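Participant: Listed below are the structures to be examined.
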Structure I
Amino acid sequence: MGYNIRACSGINTTQGIRNVFKDSLIKRASRNVFYKILAESTKVLPALLFIYVARKLGSEDFGRLSFAFSFTGMCILITDFGLNRLLVRNVSRQKELTEEYVANIYVLKIALSFMCVIVMGLFVIFAGYTGEVITLVMIFGGAMFFRSLSDVSCAVFNAHEQMDKEAVLKGINHILLFISGAVVLALGFGLFELSKVFLVVHLISSIIGCFMVYKYIVNIRPCFNPRFWYFILKESIPIALAVTFGVIYVKIDIVMLSLIRGNNVEIGWYSAAVRIIELMHVIPAVVASAIFPIFSILHKESMDSLGKAYKTSFKYLLVTALPIVVGTLLLSDRIIDLVYGEEYVKAIPALRILACSLIFIFVNYILLNILVAAGKQKINAIVTGICLFVNISLNMCLIPYYGYLGAGYATVVTEIALFAMCWYYATKYISNVNIAAVLSRPLISVIIMGVFIVLTNAKLNLAFVIILSALIYFTCLLLFRFLTKDDKLILLYLLGK
């Protein structure tokens, strides 16, 4: 079924829309997004735990924790090798492939992750890090090993569009992590005990994930099939390169800060800002991951429908990012003070710099996913490779002179470069989005919102400022008739009206 509601003859009323979209892609997308929001909303709990860690242990210990967490997370994500994305894309199209993919990919991920943990340990030893940091890295490496197995389970649920199972698994993981970590810190324990909490919780989550896949999807029978491994690794290389390059350029800033500056306090300030920005990534991540299986199906069935789905998701992520960017820029000092306290006042400029990257990050999620769904993963590998080179080069030039702020500038420029290249190829192979037309009314709305923030920031409670600003922005969009007739009909349908 096509995505354009006007393409169906005789469909001009809300009742007609309901008939067309009953059990349609729109309904599936809304269900997927709902459960994705449910799953990702629990990420607030680990974020709160990191805030508690920052306040409880101070900027220096928080810097050590951030380095170990970022370094191991970066390395383990690289070992994903694009396998999860490939599993979702191929199995969502052909469900009969589930057993073969699951049986082999679980075993393959165990082998890749185990090798990665060994390499991480050797790196920190020969790089001359202290014994404390080496121990932290090894413990977090083990935690990330088990997390990679949970990610495979989530990929299986995504391929079968059973996002409710993913929501349960992630919810259990985040709740256990938050409660256990908070209790350990409240009892007066330090970094090592907290790192062991991550290890145990991710172990438990990986076991639960495997059990849920076995119970609800397919019987897990570990399999070593060299021919299939060769085939899957060969097919995943472009995606793997894109994932590897993307993960490195996103995570490398903290690692390079550690290597070049060696100042854990500075890393703590920068990480404080990064954590807030990463929390905002939840919005585009939810939309992109929920709609990716549908992108994959549409590419096989109708390029016209794929183009319309792409333009719609691009449009609304762009419009959602605008008020977040402006609000963060204008309220960053109050946000840092509320979240972390006076010790992290130097995180304010870093937050302002990183906030500028958000508008590009939001749409980059969609751009990268649409290219993979359309079978253009080689393009993703090329553009993310270029961005990795740009990011590392900028970090090497800027960090020695500007420290953690230089890392922030490098991130913004890299995201702009990624957007420019991905947008060019999405326009060439999928569909053209008229960005100027999309932004004209939202820009006026966000300017009005910004004026309101400036006038009321010193007078109102921060929560009131944020809520009222959001209301003003979206009210202006309605008054300026940003929503098209089709948009309104789809929204009414999704709301059950």
Structure II
Amino acid sequence: MSLSRLLAVAAADLRARLRRPATLVFLALLLAAASTTFPDPSSGRGILSIGGRRAVYTSAALAVATAGLLPFLLGLFGFYAVSNAIALDRRSGAGPLFGATPVTNGEYLLGKLLGNVSLLSVVTLSFSAVVMAVQVVHGEAPLEPIVFLAHLLVVALPALLAVASFALLFECVPFLAGRFGDVAFFFVWVVTLSMPVLFGDPDKGLYPAYAAALDWNGLGFLITEIQRVTGSGSMTIGWGPGTGQQGTPVVFPGFGFSPGMLGKRALAFLPPLALLPFALLAFDRFDPARRLASASTKASLLARISRLFRPAAARLLAIAVPAEGSAGAPGLASAVLTDLLVTLRLRPFLVVGIPAAAIVALLVPAATASSLLAVAFVLLALLLADIGTREEQTGLARVFAASPGAGGRVAAVKLLSTLATALLLLVPFAAKASVAHGLALPAAVAGALFAASLAVALGQATGSAKPFVGLLLALWYVAVNDKGRTPALDLAGFSGAATAGSIAGWLAVALLLATGALLLERVRLSRA
């Protein structure tokens, strides 16, 4: 194995990633979050609470709080930021060139892994720099950069490697390389969050070696170490209670960094490393023969599914759109209908599923309809993600932009067709759920508009569907786990907590996103 070739692959990958709009948008969002997430301690609130008391903003405390956010910032969003390394080479034509060079599969994949880790490291260090600046601004304790980085990296390094390894594996395995893999990883991530609790009890200091090995996110490690250092297993990362409610702030002394502690944390490197041989076995080295064999196997499965749904879908579409083949005046409505029909024909199961959902919604109780509404909303991550970038990915963007009715207003067409798709899926369950919660239907409409605007805006800004998938799934996860306690988080009415104010808020966000998508298209047209 040549180290120089491996490093060359990694360097080329990192340079290409840093130039992509999706990376810049991801980095900008994280830096904005870093500058606004940490509340002013003079307000009596803090980002880290230990034993119900706010922790003073020392470098160790802020590093632990930052490390506690890593499972969300890196474990979830980081995956969608880096899980396209091989796909970019395949689309750009660089992949077959690599396949014809002396670069071995191991060198190429390790280079891509190192590129993934490097990009995530850049993001982590940039986020850390903003957090350290926040500490200086608040001035509650002196800045100790070495202490900050030591506490952060002991948690972050296994997380960085794990996210990079999962992204590489999912790209190499054919059935995980697409949108299904993007959604599947979200549920893998959810399961890994509970690993320390399933195999131990961090609150009581029970953190066996096998639990430590599976805790690549680091939450169990943080809880265990805080319990060991402070004697309290109660830790809250977020907008914790104020000093007036729970006494004077507590000074977090920091970790001891004993060999035993570092050794146990190092166990979390093992599972990510174990993924690499599977990625190597599944990698096709851009070989057309292996690619076609994989595609034919996949196509045969899709053909069976299509044989089940396509005839019924065609009949339903013929009934619903009887004048599809007749000539009509070209315009925005015609372009939207055409794009919607393309979406439905590409997903015949959706055509059959919509009337089936309406029938199920009529038969089930309102409470069950609310649960099904939550399931339908998460399916939007699969159904809406590619609509805004479909023509870009297939090379038909200019053809679509020149079609009657869509010229100069592709973003508007995509917004309306994406909204129509979302409404077709959500409205049946929302209408039934509104029997128990009167605002479920308007909340679902607001959620559909938000999801459609988010899909198109992020697609326009980044050229990728992955940011939308990651952000929508994260919002859904937060909303479901909130269990209706916070009305503002009930973004589609499935928690039964939506209010007129929360609906208006999501509508406002959706309109801002839609306006941004339209303005971005206008700017691009003016530069063309």
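A short reminder: the numbers here are calculations on the coordinates, not readings from a lab. Just so you know, these numbers come straight off a predicted model, no measurement behind them. Cβ atoms are built from the backbone, for glycine too; each structure is taken alone.
Participant: A value of 1.38 was computed for Cα Rg over 2.2 N^0.38 Å, for residues 259-362 alone; which of I, II is the source structure?
Facilitator: The correct label is I.
Participant: Starting from the value 176: which structure in I, II was volume of the Cα convex hull per residue in Å³ calculated from?
Facilitator: Details: I: 147; II: 176.
Derived from II, not from the others.
Participant: State the single structure among I, II that was used to calculate Cα extents along the principal axes in Å, for residues 139-314 alone, giving 69, 38, 34.
Facilitator: II
Participant: Suppose you compute distance in nm of label points 7 Å out along Cα→Cβ at positions 91 and 459 for every structure in I, II: which one lands on 1.3?
Facilitator: Structure of origin is II.
Participant: Given a computed value of 2.4 for distance in nm of label points 7 Å out along Cα→Cβ at positions 283 and 427, which structure among I, II does it belong to?
Facilitator: Among I, II, the structure yielding 2.4 for distance in nm of label points 7 Å out along Cα→Cβ at positions 283 and 427 is I.
Participant: Given that helix-only ellipticity at 222 nm (-39500 (n - 2.57) for each DSSP H run of 4 or more, over all residues; to 500), derived from a single structure, equals -29000, which label among I, II identifies that structure? List each step's numbers first, then the result.
Facilitator: Details: I: -29000; II: -23500.
Of the structures listed, the value fits I.
Participant: Here is a follow-up. From I, II, which structure was relative contact order in percent (Cα under 8 Å, 6 or more apart) = 21 calculated on? List each step's numbers first, then the result.
Facilitator: Numbers: I: 21; II: 16.
Traced to structure I.
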